[in-house]
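Heads up, there are several structures right after this.
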Structure 1
């Protein structure tokens, strides 16, 4: 299980060490997932690539899109079977939003995704939706069932 928070933070160490902590066999996963998450251009832009030391907890990356893609890379490098994402596209421009949603979709059916989002258009793509109000569950079910009961509109 792994998580991607709305405001990702990174350790003050190298980009590579932020992605995984020298765990056996994960370097190959890192290389494979760099392509999936489309971070190769970000890494190429760093002075020392994956060996670049982050001094500002990831604030040196331009915009939330880069930080969120790197956080997603960190989350999937260990091949999780469950990933929890907190507002993965909040504050991003439409292009970066679409990129992030495509990456989440690209994880495949074998990865269970729990996504907290206010984006109803994306929520209806889920197998199951839970609607909360003031910290309480007010509706739960398939998107079709919830749309038919107008739960999305309340």
Structure 2
């Protein structure tokens, strides 16, 4: 199996070509090589995400919800394949991997609906005849490092 990183809408290798083996902990067999991304790849990914952010933030919560629901649907359609890969990489039981994929898909669905409930708020001001209007909006791009024990679920969350 060959895997690549997805950065800026393209599948790519590490900039310096470095890879790292992924070892099945149950068999100690090398199951694949993956790109060994570092600081430069992270910066490129953050730059690409920041470039996509204005269009994403202009999309309505309903439009963003459609994308998140589609992600959940795709995860469920490919649950067996994803669970098998997760089990080979993590060494966890297949049933636990299936549960992790399902839970991650459920998070995507929940967030798809939660965006519709991000209402503004009118708050009384300390001055008479005035009010404050609170409006929630997307704040920007972030980067995370996933723990090894629940990599799909914790990234979805």
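Bear in mind that the values in this text are calculations on the coordinates, not laboratory data. Worth saying up front: this structure is predicted, and the values here are computed from it rather than measured. Cβ atoms are built from the backbone, for glycine too; each structure is taken alone.
Hey, helix-only ellipticity at 222 nm (-39500 (n - 2.57) for each DSSP H run of 4 or more, over all residues; to 500) derived from one of 1, 2 reads -16000; which structure? Intermediate results must be reported in sequence, preceding the final value.
Details: 1: -10000; 2: -16000.
Considering all the candidates, the number was obtained from 2.
Suppose you compute log10 I(q)/I(0) by the Debye sum over Cα atoms at q = 0.14, 0.20 Å⁻¹ for every structure in 1, 2: which one lands on -0.72, -1.26?
The read-out comes from structure 1.
Identify the structure, out of 1, 2, from whose coordinates relative contact order in percent (Cα under 8 Å, 6 or more apart) was calculated to give 20.
Traced to structure 2.
Starting from the value 26, 57, 17: which structure in 1, 2 was P(r) over Cα pairs in 10 Å bins from 0, in percent, for residues 8-47 alone calculated from?
Derived from 1, not from the others.
Which one of 1, 2 has mean count of other Cβ atoms within 10 Å over residues 120-127, as calculated from the coordinates, equal to 8.5?
2
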